[in-house]
Structures are given as C-alpha cells and as structure tokens.
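These are the structures in question, set out in turn.
Only the coordinates and a few stated rules stand behind these numbers; no lab work does. As the structure is a prediction and not an experimental result, all values here were calculated from the model.
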Structure P
Amino acid sequence: MKKDFLIKDTAGCGKGVFSRKPFKKDQIMFVFGRKIVPWTKANHRSIQLAKNRWLNPTEEDLGFFLNHSCHPNARFLAPHFIAALSDIKPGEEITIDYSSVINIPRWDMECGCGNRGCRKMVKSYSKSPKKIKEKYKGMTSFGV
C-alpha cells in the first residue's frame, strides 16, 4: 500500500502524504498507525480514540505525515484506517480535519491550510461550530 503514496514537502507544513493513484470515495487507503497509548504518551501526531486512548503513528506509518485541511479529502475509519472522504486524484495531498480526531476541550491550533473557507482556528470537536459537528457526526475517531 505504501507504494501508492509519496511523502514530500508541503508549503509551510513540513512533509505530507500524496497519492500516486486515484481513490474512490469511502475507499480505505492506508493504516494510520497501530500503537495505542495513554494520553500521557500522545503527541501532536496522535488520533484520539477515547478519553485516555490515543493512536500514535511511528515514522514508518503514513499517518505520521498526515496534515490537516479545513476541506479534507480523507477521514479516520475505525479501528486504524484512513479512508477517502471524496474521490482523490493522483498527485493530491491526503488530508484530514483534525477537529474530527481530537476531542480535548482546551485544544486548538491556528490553521494555514489556505483552502477557501479556511476556519483560521481549528478547535476540538466539542468546541467546534455546530456546522463542523454535523459534518463529522458518526465519522469521528472517538465515536461521536
């Protein structure tokens, strides 16, 4: 599966995951990571599975290089997959919305995705606008 992707630099975001082939909406693309850790061992690359359960990708996992977008083309799919949220063309960067994978009330980050409709500030699912909560209902990593 890794042969279907390329890790390369992205503008202002370090490295990102780019598709080398097309993917259809809802198609599983890759494993985000497999190591489950408590909150105390989670980091800025982790996906929240429950209050004290986080999925940590290693540098060998594509999930380690997965960037945020306010208009993502992928989503988390339990137990540890990244699936296409829309059809994806070769050369597209694979992105998720971090609001759909983090539910810590005090968490937020400035966004520089540059997409039309960028929220400028990405917040935890619980602190996100109603529109965002509705968009990701049933698609969060933590089961909301």
Structure Q
Amino acid sequence: MSLNYNLMKIEDYESRCMEVATETTFGRAHKKGETVLKPLTHTLIFISMSVGLGRITAKNWDVWYARARTVEALDGAWRTQTEEDGTRTPVFLTPADVHSHIGLSINVANESDPRWRKRVVGYSVEERERKAAKWLRETETEAA
C-alpha cells in the first residue's frame, strides 16, 4: 500500500511545506526548479508510520511529537543537516516542528498508546537482542 498524505489543512501549507529544488538530486529524485516537499515535511510524513497516528491535530500534536521523539531517541534522528565541510549533523524534531504541521493527514492507522508502546519498544528491544546475539556469534567465530 502506498503512503498517501494531505497537506491542504496545514496553515500556509504551500510556503510551510513546499520549496523549489535548487539542484538535481537522485536520492530524493528531484530536478532543479521542481517544487518538492521541504525536508521537515518529508520527515513528518515518513516518521508517521512509526508514530502510529494518521493526523496531526490541535488536540494530539503533543502526543504526536512525544511519539516521534521517542522513535528518534531509540533509532536516531530522521533528518540531517549538511555542514559546510560536508559532514552531516543529526537534526531532531522539535515541538515547533510538529506544531507547525497541524492539519497534516497521512493514511496511517491510529494506534492506542499501549499498542504503540508495545510495538515500538518491543521492536527496539528485539532488534538490540539480535545485534547482541550476532556480535556474540562473530566474536566466537573469530576466537575459534
């Protein structure tokens, strides 16, 4: 199933969510001069699958933010900023980032808090257990 989104209910969505590409990029398939999503909007759309909420509203934006930051705390920032020397610095979401996108809707199923916590934290713990087991197997192989 494709990930679909609607920006139309975001205040000033055209200036807040869209920009003109200044160069052709292949990672996000932009052509110079094309109107594209701003990186923040792109990030919010894609992190929504991990957030488990299909809409950012005036009533839930704080929960949306808390879930998104929890995902980033477990897995790292979903955005980076390229510095002048070419290094990439992680850019974590802020409350203002999420609040500025009230009205964004995405075709993501809403999850209750307990179900979301079980999925996200459970997956995170399982992933780290797999990494630990892999490390142990590799260490034992090297020692043999």
Structure R
Amino acid sequence: MNAEFDRCIRELPKLMEQLRKEPLLPPNDLPSIPSQGIYVFYEDTTPIYVGRSNNMRRRIKEHCAASSTHHSATFAFKLAKMQEKGAVKRTDNALAQDPAFANTFAQKRQTVSKMCVRVIEINDQITQYLFEAYAVLELGTTEYNDFWTH
C-alpha cells in the first residue's frame, strides 16, 4: 500500500474522535473557526450532512443564506427536493426557476439556518477528501450526502 495513503487512512479514526469533541455552533453566528476542513450539520444532536471547504465560514453561511442559489445552498436544495413530490424527475435548473419550489427551497434554507454545525480543521487536501467520505459513512449521513459528480 502507498505509505502516504496508509498514513491518511490511519489518521481518520483520530480525526473522527476529535470532530466529536468539537462544540456544536449556530451556523449564522460562528466564532473564529478554521478556514479549511470538514463541517457537519446536526439536527438536534443527530448528524445529517457532511461537507468540506477551504473557506468553511463562507461555505456554511451559504447553505442557509436567503440569497443563496441551488448551486451554493446545496444541502437545503436537496432537502427541498426530497420534500416535493416529483421534484427528483425535474432538472435542478427547472426547479430553481419554479416559483412554487422556490418557497419550499426558502423554507429549507431557513431550516438549515437553525441547525448547528461542528467543524474540524484539516488543511491537507487528500486527508480532507478522504475524511469527508469516512465521516459520511461513520456518522450515517448517506441519506443527504452523495458523491455523484456533475
């Protein structure tokens, strides 16, 4: 096995332990948080969505900002699609232009804004990438996280 990959894989459980010890924070009132790393949205104390970013403060706020589009509030958009019957059969662009769906999307951005987040700093991009997938599996957020590419 590649030594660098092996080092990253061995680090993942330690990072998960560290993540679980981090405080839950409101997404609209983030104190000083690291720029790069992994963030997890929680509904009460249940983790439901894992993300990664090299500008976590901005990215977390984008998930719930009223001005965010389906490109930047992807978690809220996914929640809205799951609520609306038939939404999955339509393209994201078509949904984004539908006034009725826009109301559902706005409600879901508001829902996300009331959730808490937990963050962990991970500057190494390979480790960050691997930990995102590990956290999704470890925290059981596969209902809301997927790794389909565009």
(request) Out of P, Q, R, choose the structure whose coordinates give Rg/Rh (Cα atoms, Kirkwood Rh), for residues 52-107 alone equal to 0.99 when calculated. (result) R
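Output the label of whichever structure in P, Q, R has the greatest value of Cα Rg over 2.2 N^0.38 Å.
Top value of Cα Rg over 2.2 N^0.38 Å, among P, Q, R, belongs to structure Q.
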(request) For relative contact order in percent (Cα under 8 Å, 6 or more apart), find whichever of P, Q, R sits highest and give me its label. (result) R
